[in-house]
1. For which of I, II does mean count of other Cβ atoms within 10 Å over residues 12-19, calculated from the coordinates, equal 16.2?
2. Tell me which of I, II gives 4.9 when you compute distance in nm of label points 7 Å out along Cα→Cβ at positions 260 and 316.
3. Quick check on the output: 2.4 is distance in nm of label points 7 Å out along Cα→Cβ at positions 228 and 404, derived from one of I, II. Which one produced it?
4. Starting from the value 21: which structure in I, II was relative contact order in percent (Cα under 8 Å, 6 or more apart) calculated from?
5. Thinking of I, II, which structure, once Cα Rg over 2.2 N^0.38 Å, for residues 348-411 alone is computed, gives back 1.20?
6. Taking FRET efficiency 1/(1 + (r/R0)^6) of positions 76 and 220 (r between Cβ atoms, R0 = 25 Å, to 0.05) as the quantity of interest, name the structure among I, II where it is greatest.
7. Given structures I, II, which gives the highest value for FRET efficiency 1/(1 + (r/R0)^6) of positions 116 and 156 (r between Cβ atoms, R0 = 25 Å, to 0.05)?
Structure I
Amino acid sequence: MQKIVIIGGGAGGLELATSLGHKLGRSKKAEIILVDRNHSHLWKPLLHEVATGSMDDGVDALSYLAHARNHGFTFQIGSLTNINREGKTIQLAAIRDVNGDVLVPERDIAYDQLVMALGSTSNDFGTPGVKENCIFLDNPQQAHRFHNEMLNLFLKFSTSGEQKDKVNIAIVGGGATGVELSAELHNAVKELHSYGYKGLDNQALNVTLVEAGERILPALPERISAAAHQELIKIGVRVLTKTMVTSAEKGGLHTKDGEFIQADLMVWAAGIKAPDFMKDIAGLETNRINQLVVEPTLQTTRDENIYAIGDCASCPLPNGGFVPPRAQSAHQMASRCFANIMAQRKGQSLKPYVYSDHGSLVSLSRFSTVGSLMGNLMRGSMMVEGRIARFVYISLYRMHQVALHGYIKTGLMMLVGRINRVIRPHLKLH
């Protein structure tokens with residue numbers, strides 16, 4: 001039986017495994033295997049909500065094992081270490097417990113088609129002190145770390161007899177993650193105050209958002225970037241543009257202009273790269289940020305049986321540039337990769353992936369939502385904000401859920417979400 005192995009259970013990888021499981025796995029036409037280093041899946045654009053406690057991933061995370069059983073594929077936990085293209089096998093590292101004892105030995109998995117959907121990690125660009133002193137908000141473990149450190153800071157502040165100093169939090173990177181986290185922090189302070197954190201309010205929180213470029217949200221049209229900038233200032237965020245961080249230390253950040261930004265907690269969200277071990281893996285072509293270079297069909301340039309989708313793929317656009325690392329890109333790539341794998345099985349010609357920009361939306365927590373709709377589907381883009389933008393923003397996540405669960409189960413999950421808003425705290429407090 002043919003084996004299709006997918007490495008990475010992010011938005012694109014999990015949607016692809018689900019589709020292939022429905023089409024081939026359930027009918028035993030092929031064995032579909034999903035590999036990920038974690039036990040559960042969480043939509044990456046929601047990590048900032050997990051970090052601040054607005055979302056409880058204990059409730060919202062999806063178990064790979066349970067999902068695999070229900071959708072016709074198998075799941076193996078593990079971390080990729082190597083690819084043997086000649087023997088068509090992948091190698092997974094041994095799994096160890098906290099004491100270093102081996103739970104599962106190193107193992108090989110054979111494949112006929114391999115799909116790399118590993119996603120991305122934060123890129124510190126070699127800036128001194130960043131790895132040691134900043135949190136990279138690119139996985140649930142880091143989001144939990146931020147949440148715990150944030151609660152500790154707020155607890156210390158609220159129980160201190162003298163409340164002269166503010167809680168200082170610095171976020172490097174004015175993209176969607178940095179902007180959304182800045183707004184969510186002010187929402188978290190408001191909620192924590194209502195739960196009895198004395199003296200904790202927006203005046204007690206000092207959030208600094210640092211962006212090296214000309215403006216925040218550089219991927220969005222300038223007027224939308226400006227609207228988000230003004231909204232952040234209105235809620236109390238200090239926004240610094242054209243400011244490059246040169247180093248980080250325990251108490252804050254040094255900038256190129258000579259300023260020292262004091263911070264009790266620092267987040268680095270200034271760029272992405274594919275994992276370092278991906279550099280030239282198995283002789284495949286990679287770019288300077290370790291992404292696998294792919295043909296328009298999403299096959300890697302040096303092996304037609306290895307595909308790459310999502311943030312770990314460097315896919316050229318017809319008019320120059322490359323497909324941006326967004327959730328909508330991963331969703332679209334998963335659909336095209338599914339169709340091309342099916343075509344390859346039948347000996348049919350493969351079609352190129354065509355990126356459709358449906359616009360971008362940025363949630364500023366309960367304060368506002370801004371963004372552009374339609375993207376290249378119309379001349380320019382249409383700016384949206386407020387309730388309409390918030391509705392569309394939430395709809396993007398619902399589309400991901402529909403791709404995984406179908407309409408009925410997604411509808412039930414929405415109902416449970418509404419019930420939880422009534423019976424559970426508005427913020428995760430532990």
Structure II
Amino acid sequence: MKEQLIAAGDSEARHQVDVLVIGGGPAGTTAATQLQTRGFRVALLEKDHHPRFHIGESLLPANLPLLEKLGVADDVKAIAMEKWGAEFVSPWHAQETQTFAFAEAWDKSMPMAYQVRRSEFDEILMRNTRSKGVDVREGCKVDAVEFLPGGEGAIVSATHEDGRHSTWQARQVVDASGRDTVLGSRFRTKTRNPRHNSAALYAHFSGARRLDGKAQGNISIFWFEHGWFWFIPLADGTTSVGAVVWPYYLKRRDKPLEAFFADTLAMSPALSARLADATRVSAVEATGNFSYSCSQTHGPNYVLIGDAFAFIDPVFSSGVMLAMQGGFFAADALETCLRQPAKASQALALFDRQMRHGPRAFSWFIYRVNHPTMRDLFMGPRNVLRVKEALLSVLAGDIFGRTPIWPSIAVLKAIFYAASLKHLGRTLAARALRKRQIQVHDDLQTEMRQG
């Protein structure tokens with residue numbers, strides 16, 4: 001009897017909400033805040049506590065209007081490094097560096113972005129969500145989601161870090177659980193991206209040499225034989241440095257992760273020069289099987305946003321922008337589902353198109369970013385029929401509005417294909433290499449976790 005009483009005391013009564021959000025990153029906090037301010041009862045469950053470490057420190061200009069809408073623009077500005085452009089560095093071109101300024105994009109109203117320490121940025125978003133009245137539970141891990149028959153919502157079971165159990169009944173569920181992909185795993189809709197497969201090694205450094213003047217906050221992308229490096233300056237003086245590489249390269253590792261990462265950095269003379277006087281100030285982290293997607297964006301009484309739906313590659317810093325934009329899209333769709341059920345199908349169809357558009361717009365470039373023809377276009381850009389402005393608009397994240405970039409993007413793609421045919425031998429060799437690059441190694445994730 002005593003054991004039964006203790007067990008009963010460890011559980012809370014069932015909570016009733018309109019929307020239950022799983023995950024407290026940029027996607028989840030954006031959706032929760034928007035839905036709460038629109039008059040719904042919203043709860044958010046986050047398995048960790050803020051602040052917590054997260055990679056992905058580079059924002060896009062298109063993030064800034066979203067921060068304004070959420071009411072956190074000033075708070076983010078206070079912890080951020082201004083980012084006015086992106087630098088690409090190639091060891092295969094006579095002009096080794098090429099800088100793209102966001103101010104030269106099609107829409108001149110978004111000339112800059114930010115670099116942020118994600119622990120601080122995500123905490124700002126979470127504080128804002130709580131201040132708007134969302135029932136936020138940190139240290140609370142979702143164990144199960146069971147959907148009720150007849151479209152009556154879902155029952156979500158969760159465990160708190162102190163051992164208590166909670167049950168939530170929600171009319172709608174937002175999966176913003178990131179790489180955990182709670183519902184993608186639940187319905188087995190998460191799959192590796194068959195067209196892209198990469199992994200990342202990364203750490204923070206102090207004392208790294210930055211660019212001069214206004215460009216000191218720019219992100220730098222360094223190509224090398226096995227992938228590319230990022231170099232992201234942060235406001236507190238540290239710099240995030242990472243290598244995104246192909247699985248076959250990681251299979252070569254025969255030494256501890258820290259030594260392997262150091263050897264990898266040494267493969268780029270230009271990056272090594274920037275790190276000559278730098279000191280690594282964090283452990284080296286590794287993430288395998290980087291690219292994946294879920295086959296559906298929504299289902300009866302649920303939607304997937306941010307990395308819970310898909311993640312491709314961080315080369316264009318699109319992750320946070322797509323996550324937050326997905327939060328706004330989810331709020332619009334679910335508001336219709338909850339208030340005008342007769343229009344739910346139409347709203348969710350629009351949501352599906354919006355969610356797929358972002359990854360599709362970036363992925364064409366991501367799949368080809370290591371192609372020699374694409375490197376040529378990045379290192380020697382021309383503005384024929386405004387193709388450079390259109391490309392800069394994509395790099396700025398200006399892909400959801402009314403900026404008329406798509407005809408020029410089509411011209412850019414035509415230029416790419418024409419140049420690839422002109423250098424057919426090189427193109428065929430690059431195609432064969434890419435098949436090798438994206439080959440899946442099922443045991444890679446386990447090996448990386450073992451360090």
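Derivation of every value follows stated rules applied to the coordinates shown; laboratory data play no part. Just so you know, these numbers come straight off a predicted model, no measurement behind them. Cβ atoms are built from the backbone, for glycine too; each structure is taken alone.
1. Details: I: 28.1; II: 16.2.
Answer by label: II.
2. Details: I: 4.9; II: 3.0.
It was calculated from structure I.
3. On the way: I: 2.4; II: 3.0.
This figure was derived from I.
4. Values: I: 16; II: 21.
Comparing all candidates, it corresponds to II.
5. Numbers: I: 1.38; II: 1.20.
Value 1.20 for Cα Rg over 2.2 N^0.38 Å, for residues 348-411 alone corresponds to II out of I, II.
6. Working: I: 0.05; II: 0.70.
Largest value of FRET efficiency 1/(1 + (r/R0)^6) of positions 76 and 220 (r between Cβ atoms, R0 = 25 Å, to 0.05): II.
7. Values: I: 0.05; II: 0.25.
Comparing I, II, the top value of FRET efficiency 1/(1 + (r/R0)^6) of positions 116 and 156 (r between Cβ atoms, R0 = 25 Å, to 0.05) belongs to II.
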